[in-house]
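K.L.:
Pasting the structures here.
No value in this document is a laboratory result; all are computed from the given coordinates. Everything numeric here is computed off the predicted structure, so don't read it as measured data. Cβ atoms are built from the backbone, for glycine too; each structure is taken alone.
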Structure P
Amino acid sequence: MNRNSTRAFAYGLLLASILLFVYKQFLHEEQASDKHEVKAGYIEIEKSEYETLKSDIKHWKSQYDALVAEQKEAENKKIEEKADEQETGQQETKEATPVHYILTIHAGMSSNDISKQLVEVDIIDNAKEFNDYLANQDLQRYIQVGTYELHTAMEIEEIANIITKKKAGS
C-alpha cells in the first residue's frame, strides 16, 4: 500500500466515526427520549391511578381525623366524669376525719419520690398534679430535708409550702 491509499483509508475511518458520533448524539437521543427509566424502588403508574390514590388518601385521612376527634371527645368525657367523682370523693373525704402522716424527706429524694409516697398514704390523690405544681411554681429545688406532719385535709399548695418552707409564688 502506498501513502495516498493509506491516507484515503484514514480519511474514510475519520468520516465514518464523525457520522457515527453525529448519529449517536442527535438522532439516537430523540428515539431514546420516548423511553425513560424508572428509578430503583419506584413504580410507574398512570395519572388517573395517581389521582385515585390521592383521593383515597384524603378519604382515609378524614376518617382517621374523625376517629381521633371521637376518641378525644370520649376521653374528655371520662376525664370530666372522673373529676366530678374525685370532687365528690374529696368533699366526702374532707368532711371525714383527716388522716395524719409524718413525712420524712431524706437527702437525694426527688419531688417525684415524695409525690409517690404521699399518694401511697392517701395524703394527695394525684402524684403528677403535685409534681407539676412544684415544677410550675419552681419549688422543686427548695425542698428541705426533714420531718413534716401532714394530713389529708391539706391542699397541695399547703403541702408544698411546708416541705419547701417558702410561700408558693414568691
Structure Q
Amino acid sequence: MARPPKPTAVKVLEGTYRKDRAIHDEVEPELLGDIPDPPDGLEELAVKEWYTVCRWLHSVGNLASTDLSLVAIYCNEIANYWEYDAIVKAKGSVIVFKDEVGNPSRVQANPYTALRKSSYDSAVRLAGQFGFTPSARSRIKAGKIEKPQSRLEKLKSKRGNR
C-alpha cells in the first residue's frame, strides 16, 4: 500500500517543501485563529487532551476547522485508553473464574485489555496524522509556518529592501 501524500503545510513544517513537486491545486483548509471550545460529550480527560493538542496545532499553524472532528475522536480515544487502563490495573489482565467450591475453573484475558489496545492503536494512528507522535514531531521544524514564496515574490521583496 502506497503512502498517502503529505499536505503542503506538513512539508513546509518538515522543511521538505519543493515548489517543483508541489500540488498546484491543493485544497487548503481554513485555519482557525483561536482555539475552539471542545464539542459536547467529551469526558473530562478528553477535554484536557483537546486543549493540549489544539494549543499545539494552533502554535504550529495547523489547527484547521475541517480537522476538529478527528481531533475530538483522538481525544476520546485517549480518554478511553486511560479508563480501560485503570480497569485492567484494578482487576488484572487475567480474570480467573472459580467453580462453586471456589477452585479456579478457567482463566480468561480481561476484555478491557483488548479495548485498551484498540483505543491505543486508534489514538496512535490519528496522532501520526496530526504530528503528535515523537517520530512525526521529529520531522517538524519549530517556528511559525510561512507560506513558500514564488520566485516573483522573492524578487519583489529583494527590490523592496534596496
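K.L.:
Given a computed value of 0.8 for distance in nm of label points 7 Å out along Cα→Cβ at positions 87 and 119, which structure among P, Q does it belong to?
P.N.:
Derived from the structure labelled Q.
K.L.:
Let me ask something else about it. One of P, Q was used to compute helix-only ellipticity at 222 nm (-39500 (n - 2.57) for each DSSP H run of 4 or more, over all residues; to 500), and the result was -16000. Which label is that?
P.N.:
Working through the options, I get structure Q.
K.L.:
Continuing with this model, one more query. Compute mean count of other Cβ atoms within 10 Å over residues 7-14 for each of P, Q and report the one that scores greatest.
P.N.:
Largest one: structure Q.
K.L.:
Figure out for me which of the structures P, Q the number 34, 20, 5 belongs to, where semi-axes √(5λ) of the Cα gyration tensor in Å, for residues 63-126 alone was derived from the coordinates.
P.N.:
The read-out comes from structure P.
K.L.:
Right, something else. Using FRET efficiency 1/(1 + (r/R0)^6) of positions 47 and 79 (r between Cβ atoms, R0 = 41 Å, to 0.05), single out the structure from P, Q with the greatest value.
P.N.:
That would be structure Q.
K.L.:
A further question follows. Using relative contact order in percent (Cα under 8 Å, 6 or more apart) for the comparison, can you identify which of P, Q gives the largest number?
P.N.:
Q
K.L.:
Once FRET efficiency 1/(1 + (r/R0)^6) of positions 39 and 103 (r between Cβ atoms, R0 = 41 Å, to 0.05) is calculated for every structure in P, Q, which label goes with the largest value? Walk me through the intermediate numbers first.
P.N.:
On the way: P: 0.05; Q: 0.25.
Top value of FRET efficiency 1/(1 + (r/R0)^6) of positions 39 and 103 (r between Cβ atoms, R0 = 41 Å, to 0.05) goes to structure Q.
K.L.:
One of P, Q was used to compute percent of Cα pairs over 23 Å apart, and the result was 69. Which label is that?
P.N.:
P
K.L.:
21.2 is what came out when mean count of other Cβ atoms within 10 Å over residues 71-78 was calculated for one structure; which of P, Q is it?
P.N.:
Corresponding structure: Q.
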